[in-house]
1. 20.6 is what came out when mean count of other Cβ atoms within 10 Å over residues 190-197 was calculated for one structure; which of P, Q is it?
2. Can you say which of P, Q returns 4.4 when distance in nm of label points 7 Å out along Cα→Cβ at positions 62 and 118 is computed?
3. Between P, Q, which one scores greatest on Kirkwood radius over Cα pairs in Å, for residues 158-317 alone?
4. For which of the structures P, Q does the calculation of helix-only ellipticity at 222 nm (-39500 (n - 2.57) for each DSSP H run of 4 or more, over all residues; to 500) return -1500?
5. Here P(r) over Cα pairs in 5 Å bins from 0, in percent, for residues 38-125 alone has been calculated and equals 3, 10, 14, 17, 20, 15, 11, 8, 3, 0, so which of P, Q was it run on?
6. Quick one: Cα extents along the principal axes in Å came out at 126, 55, 54 when computed from one of P, Q, so which one is it?
7. Given that relative contact order in percent (Cα under 8 Å, 6 or more apart), derived from a single structure, equals 11, which label among P, Q identifies that structure?
8. For structures P, Q, which has the highest computed value of FRET efficiency 1/(1 + (r/R0)^6) of positions 94 and 326 (r between Cβ atoms, R0 = 41 Å, to 0.05)?
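Quick note: the coordinates plus some simple rules give every number you see, no bench work behind them. As the structure is a computational prediction, the values presented were derived from the model and not from experiment. Cβ atoms are built from the backbone, for glycine too; each structure is taken alone.
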Structure P
Amino acid sequence: MRGNHRWAQRLAAWTVGASCVVGAAPSLWAWSTTLEAETMPTKTTGGSTSGGWNIGSNGYIERSVIFPSTATYTFQVVAKGSPANGIWPRMEVRLNQVAKTTVTVNSSSWKVYTVQVMVSAGSQRVAIAFTNDGLTATEDRNLYVDKVTISDIAAADTTAPTINLTAPAGGTMVSGVVTVSATASDNVKVAGVQFKLDGAKLGAEDTTSPYAVSWKTTTAAYGTRTLSAVARDAAGNLATATPITVTVDNPPKGSVVINGGAAATNSTAVTLTLSATDDAGAVSAMQCSNNGKTYTAPEPYATTRPWTLVPGDGGKRVYTKFRDAGGQWSAAATDTITLDTKPPTITFTSPTDGQILVAP
């Protein structure tokens, strides 16, 4: 482990001349370098521990590294921690004392914590910092670091992500707006998840966990549809979730027209003209309402129906819902009409009552 580190130092010096920093291996190999914590030249606090360095009192360890190109690099930090008051140590990966990412070190045994960082070409100061030191009467929160391995992700990462669809469940019937979701993981980082419907893209790629997309099933034809998802990492490795099938069956769609679309009526007795369709087959039932809350009992679907409006002149609205053979009810279709039962009044303004008219 330490022999490899000394080799990397000699290799870097051979590459960049008399430089004492680590980095810049020949391009013949995938670029990588390992920094041993206890040999990093800057250590603000802490002390040596078995297999590494105990960073104490919100301190950090740091070393300059020459990066061969501007790219996304994998930082694999071997670390462990001890909690205090139920809180584990937080570890920052810094470049030139600018925090690039934070990781909670939640294991008391040595564990590899992997992050990705975009780094500019040239010499950069790489630091590992401890940011939440804490102490109780019986517990001491500590961060221990063994080593940091940095590699060019594009060259080093050949492991594909893993992905599984989590919703909807396969074999179910779906309607309306459905959330399609998946879980995905990668040895470095998942860059994005693209959901698929019958092999075509479903929405835009989701680059943030939890991964999900809203599917408006009314845009899909009735019947069996296939859902899947593809996970992508920054190195271009792809993985496809095991497809599932669901049955799209949306409620009927319908309309209601009062008195053939007339604007007004002088009677509460009107005629409703009804029309409804369903992707799966025939519409089986309907029910009507004057207020959208209290409906008639379901009755066989018909294209016309007599109806009685609520008494009282003014604007009236009729609501109608339709049911398909599978038992799904549509949203209410509505139409309006003005009820006017009072005849107009006429007032003569000329001639006046009793006026004698003389012919010219």
Structure Q
Amino acid sequence: MILNIKKLTSGAHLLKAVSRRYRRFVSAFTNALLFFSLLPSYRSIARGKQWQYARYLELSNKFETQYRLAQNQNETKYIVPQWQGHLERLEKEMLPCPPFNFLTNPSIAFTMVPNVRGRWPATQLSFLEKKLPPETLRMLLGEEYMGKPRLMYRDYKTSHNAIHTLYHLEMFRQTTNVDPSSLNHIVEWGGGYGTMAHMYAKLNPRSTYVLIDTTFMACLQWLYLATVLKDSNRVHLITGPGQEIAEGCISIIPVGFLKDYTLTADLFISTWALSESSTAALDLVIEKKWFNAKHFLFASQVAEEGFPGAIKLLKNLEGAGTKIESIEYIPRNRNFYIFK
């Protein structure tokens, strides 16, 4: 009887192993089919935006110098240990300069680039298609050559990250009845590699946009945005306290310099960034009076181990004239928007 149970257990393990291998094979086959179906889109972007590679080569020679100038040891208190580990890994992998295809880096892909298929992007894209005309969607969602993002939908030559970013802005518009393109002074805490700032530059090219992030991420945002925007002079990296925030430009402030600036925003944005910062970071934002922002667009997880800022963010904003919306499309949903 014991022998039979062992045989049954062994057979069950074998079936599970075969099932796992089958799923991996199906996934790999599906990925290959998708890649080949999107080849014309990849080629079209590469041909139409080849100038970005030349721009990247010009700027890449300045990256390490910019990074060394902007380095500020006062920023560590604003970073949780988990993110400190990610940043140290990114610096080790990407200095002296991130490669042109930096979005293929596993550390970048894991921390700031949603690349899933199925219900999540389909739900977001379906929502956007109901709210915005096709030509507007194509303009806003169209991806860049810089970074070599992983494309997803051939009709829009786009990635999940672009869809994800535009979805946040459209959710803000639908929930608050405020058109984000009508707002001229934007502050964003934690900007990834610059996706939201890039999207906003399409929506309102004359806006004054301030990004606040760690030194390495600020430099990556500078490199990406100065490469993809036709007018690279609009992108300014603050490398020392007291440097000017220029009207109508994108200014990127390493967080260690933030104490020297008084900012006023029409819209304050932070998607899974303020909630993943330290409580000292949240204290600094509160001290700055939330940059006197008239409107908020925040996305956050519910309290999660290693991210104490998440619960503090919710406690400070719940009931303060804000609307809190559960984010239903993310698997194992424990996330929410805060709008104002």
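1. Details: P: 20.6; Q: 25.1.
The correct label is P.
2. Details: P: 2.3; Q: 4.4.
Of the structures listed, the value fits Q.
3. On the way: P: 19.3; Q: 15.8.
Max of Kirkwood radius over Cα pairs in Å, for residues 158-317 alone: P.
4. Numbers: P: -1500; Q: -16000.
It traces back to P.
5. Numbers: P: 3, 12, 21, 27, 20, 11, 5, 1, 0; Q: 3, 10, 14, 17, 20, 15, 11, 8, 3, 0.
For P(r) over Cα pairs in 5 Å bins from 0, in percent, for residues 38-125 alone, the value 3, 10, 14, 17, 20, 15, 11, 8, 3, 0 is produced by structure Q.
6. Working: P: 126, 55, 54; Q: 78, 49, 43.
Computed on structure P.
7. On the way: P: 11; Q: 16.
The read-out comes from structure P.
8. Working: P: 0.10; Q: 0.70.
Once FRET efficiency 1/(1 + (r/R0)^6) of positions 94 and 326 (r between Cβ atoms, R0 = 41 Å, to 0.05) is tallied for P, Q, the winner is Q.
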